[in-house]
Structure I
Amino acid sequence: MSALWGDDEPHVSPLARLDDERILAASVMARPELVDELAMQGFDPADITTDAFRWIWFAVEEIRTSLAAGEIPWQTVDRQLQAWRADGTMPIPPLNRVQLSDLYAAARPGSAEWHAREVSEAAVAARVVAFGNDARLRGFSPAFDPATDVAALQNALDAVVRPDQNSNLVQLRDLLPDVLQRAVTKPDTGDRIPTGFIDLDGITSGGWAPGQMIVVGARPAMGKTTLAIGLAAAAAIKAGIPTLVRSLEMGSDDLANNIVCAQAQIALHHLKQGIVDDAGLARAAKIVERIDAAPLYLDDSTDLTLPGLRAQVRNLVRTQGLRLVIIDYLQLMQAPRAESRQVAVAALSRGLKLMAKEFGITIVVLAQLNRGPEQRTEKKPMVSDLRESGAIEQDADMVILLHREDAYDKESPRAGEADLIVGKHRGGPTGTITVAFQGHYARFVDMAAT
């Protein structure tokens with residue numbers, strides 16, 4: 001430590017893991033998503049005993065709210081710390097530029113989880129020592145009062161190991177009155193997100209619910225992206241609900257083309273060839289104002305990770321009131337390192353479900369199916385066809401399988417129709433909803449509405 005601090009080495013508990021704190025502060029600059037990853041594992045930056053290192057952590061937290069991905073240079077951290085020092089937010093002098101530059105070189109993001117665990121354990125040990133000292137002083141005090149001092153010590157002991165901040169412990173009997181009330185009260189659907197399909201809204205009791213992860217699975221060329229765009233349009237354009245589409249397969253320009261064509265009934269191939277007629281342009285002109293006002297956000301960045309998405313969602317929830325996220329598609333996301341692809345995809349699936357629950361939003365995830373349907377006489381997909389991980393089915397609140405018979409048989413009597421097979425629905429009914437597929441307009445149409 002002396003090489004970094006010189007003669008100004010801080011006075012901290014001998015139990016503190018200063019080297020671990022130093023590496024941790026450096027690592028979050030090099031890999032800012034560690035702030036969220038370690039927080040999800042229960043790490044509390046308050047356990048960092050060195051004030052300067054703790055403020056670096058806070059600076060990274062602040063900066064990354066507007067950062068999609070990538071490391072944060074120490075110069076950016078320095079500007080944030082200096083701004084806080086200038087306005088009085090930061091009560092201590094920050095590291096100088098030389099110290100901060102030297103610290104940045106100490107980053108070891110790959111071992112950050114281990115160093116965070118060391119810091120947390122040292123903090124628990126320090127609280128145990130502090131508790132013991134407090135107990136000794138109270139016990140030897142002539143003013144010792146068993147009624148008050150023992151109660152205070154019990155509270156202090158409970159705080160030695162911090163309880164789970166996300167705990168929702170409740171006794172069953174406290175929930176029973178609400179259960180009986182719900183039995184005679186029609187549910188409030190004001191927080192639901194319409195799907196754009198009457199029968200699907202019926203199955204879901206009014207649309208997608210906050211905290212849900214919906215999986216839409218299909219084989220290639222079935223129209224997953226087209227369906228996703230339709231779901232986004234139903235929410236953002238028709239209902240004015242802030243929606244984010246993260247597309248890993250189609251560019252934002254192509255997504256915009258499809259949205260306009262679907263809304264204005266313009267043939268997609270005509271738009272791409274630049275031969276839309278006057279009638280089509282007139283229809284487009286009528287709907288442009290409505291599309292322009294829609295809170296629909298598109299992002300075709302290819303480096304989609306869980307921590308990066310979480311930062312983006314957190315920012316949009318705070319600034320735009322984001323309520324729906326659509327991801328196209330799961331298997332193209334950058335998975336965390338794991339011993340197998342199945343374990344990595346399972347981590348992605350679980351992370352998305354926890355994100356939906358944490359932010360109170362709905363996440364619709366498109367997923368690729370394996371070749372199971374093509375190897376069966378009847379080509380209809382099953383939930384077990386979800387590719388690479390059974391955890392996707394386990395984490396999903398609902399699994400919808402998209403199927404079109406004419407994708408296999410061009411002469412099918414059901415040409416132009418598609419099935420939305422609700423194969424899993426946690427706490428609700430399953431079933432098959434038939435919709436019309438108008439590929440030339442890049443859309444699925446609700447047959448129940450027509």
Structure II
Amino acid sequence: MTGIDPGRLDVMLARERAAWTAARPKAVALRERARRSQLHGTPQHWIHQFPPPVPLVVDRAAGARLYDTDGHEYADFGLAGTAALWGHNHPAVVAAVREQVDRGSVTLWSSEDHVWVTEELHRRFGLPFWQFAVSATDANRFALTLARAATGRRRVVVFNHAYHGSVDESLADSVGVEFNDVDALDQALAARDVAAVLAEPVMTNGGAVIHPRPGFHAALRDLTRRTGTLLILDETQTIPAGPGGCTGELGLEPDLITMGKCLAGGIPAGVYGMTDEVAAAATRYTESGDGGLGSTMASGPLAVRAMRAVLGDVMTDATYAHMKRLAVRYANDVTTVIAKHDLPWHVGRLGGRVSYAFMPEPPHSASQMYPPVGVSVREALWLYLANRGIVLNGMSGAALMSPMTVESDVERHGVLFAEAISELCDHG
């Protein structure tokens with residue numbers, strides 16, 4: 001990779017891997033024990049693909065910090081891939097959950113909280129009707145089911161390398177096109193046999209923030225309307241953009257919206273919203289039986305009370321102003337270092353989310369990120385930072401700011417990032 005000395009990279013990787021393992025004997029022992037009952041010795045199989053040679057074993061999480069079983073403390077910028085976007089124990093969420101535990105966690109009946117939450121979602125995102133799910137994966141699954149029921153069509157268009165959870169429904173009868181490619185989208189919809197386009201309004205996977213080109217969303221909306229195709233926007237990863245997600249920030253008009261992860265402050269939850277027209281079709285579809293929508297644990301009072309706390313007390317303008325201010329500083333720190341060493345990298349930001357990718361210009365589609373470039377560099381940077389108390393997203397290296405993130409941690413990241421890059425660069 002241009003600007004990075006391969007020998008220095010090898011030295012850093014070997015040193016940081018060894019240092020990580022040597023300083024975590026309890027984690028090493030637990031990993032060996034876990035191998036007897038878990039795939040790869042991890043509770044979710046993909047954790048073993050994260051950078052540390054021995055997974056981070058968390059003893060407790062508080063604010064925007066993690067504390068491991070070997071006594072180490074970390075500033076957490078990974079925040080569970082947005083699931084902990086508001087911090088690990090935001091006071092408003094903790095108080096709401098504690099109160100609701102004594103009042104019952106699941107009933108299969110409705111409460112005033114359910115109505116308050118759906119009214120607030122309507123206010124923020126513009127869609128009038130909402131239903132609850134257990135996760136964003138389920139929300140996407142149910143949205144696709146409704147789109148097929150409403151249109152009588154089977155096919156779905158998704159954007160290449162997008163991730164919408166473990167949704168088999170987005171794979172069967174699906175067509176992949178490149179994000180920002182209006183011509184390809186036009187061709188995919190021309191036969192008028194596509195039920196829905198399922199899209200992130202801004203793509204966030206693969207170690208980059210991939211913004212829509214000017215006019216792309218207008219073209220996407222025009223094409224879907226002209227071909228009778230429903231537009232589903234998955235806001236799960238784009239909520240850091242603002243209190244109304246990208247839908248609010250960009251003034252978008254989807255037929256359905258799906259969300260999950262951070263919405264209940266750490267309690268599993270998801271929601272999907274729809275227009276009047278889709279709601280009418282959904283009402284007919286669910287007139288008798290459940291139509292394959294919902295689950296026993298969806299809309300449990302515990303999760304919904306947490307959603308009310310998040311929407312009412314956490315997802316405020318002040319919260320987003322704090323997150324964006326810190327994200328701007330974080331991005332500026334990284335940009336300054338990249339420019340100092342004349343590295344062909346760029347930094348992308350979406351509200352409180354920051355990613356840097358190992359290419360000179362921001363990509364216009366996720367396919368430009370594959371095959372991945374700079375995997376060893378990202379691993380070395382992750383380990384260098386983590387060994388010194390800074391944890392980024394284990395899969396992409398992205399950073400998230402929360403309302404509980406403090407500026408001194410952002411400053412500390414900037415110092416350490418500069419030190420690591422200076423060590424790696426052949427002219428450093």
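The table below lists the values:
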| read-out | value |
| --- | --- |
| Distance in nm of label points 7 Å out along Cα→Cβ at positions 205 and 245 from the coordinates reads 1.6; which among I, II | II |
| Winner on distance in nm of label points 7 Å out along Cα→Cβ at positions 133 and 269 once structures I, II are ranked, highest first | I |
| With mean count of other Cβ atoms within 10 Å over residues 53-60 derived as 16.9, matching label from I, II | II |
| When relative contact order in percent (Cα under 8 Å, 6 or more apart) is computed for each of I, II, the largest belongs to | II |
| Entry that produces 36 once percent of Cα pairs over 33 Å apart is calculated, selected from I, II | II |
| helix-only ellipticity at 222 nm (-39500 (n - 2.57) for each DSSP H run of 4 or more, over all residues; to 500) derived as -14000 - corresponding label from I, II | I |
| Test item: distance in nm of label points 7 Å out along Cα→Cβ at positions 317 and 333 calculated as 2.9, pick one of I, II | II |
| At a computed 2.1 (distance in nm of label points 7 Å out along Cα→Cβ at positions 253 and 301), which of I, II | I |
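Here, each number is a calculation from the coordinates, and none is a lab measurement. Keep in mind that what you see is a predicted model, and the values were worked out from it rather than measured. Cβ atoms are built from the backbone, for glycine too; each structure is taken alone.
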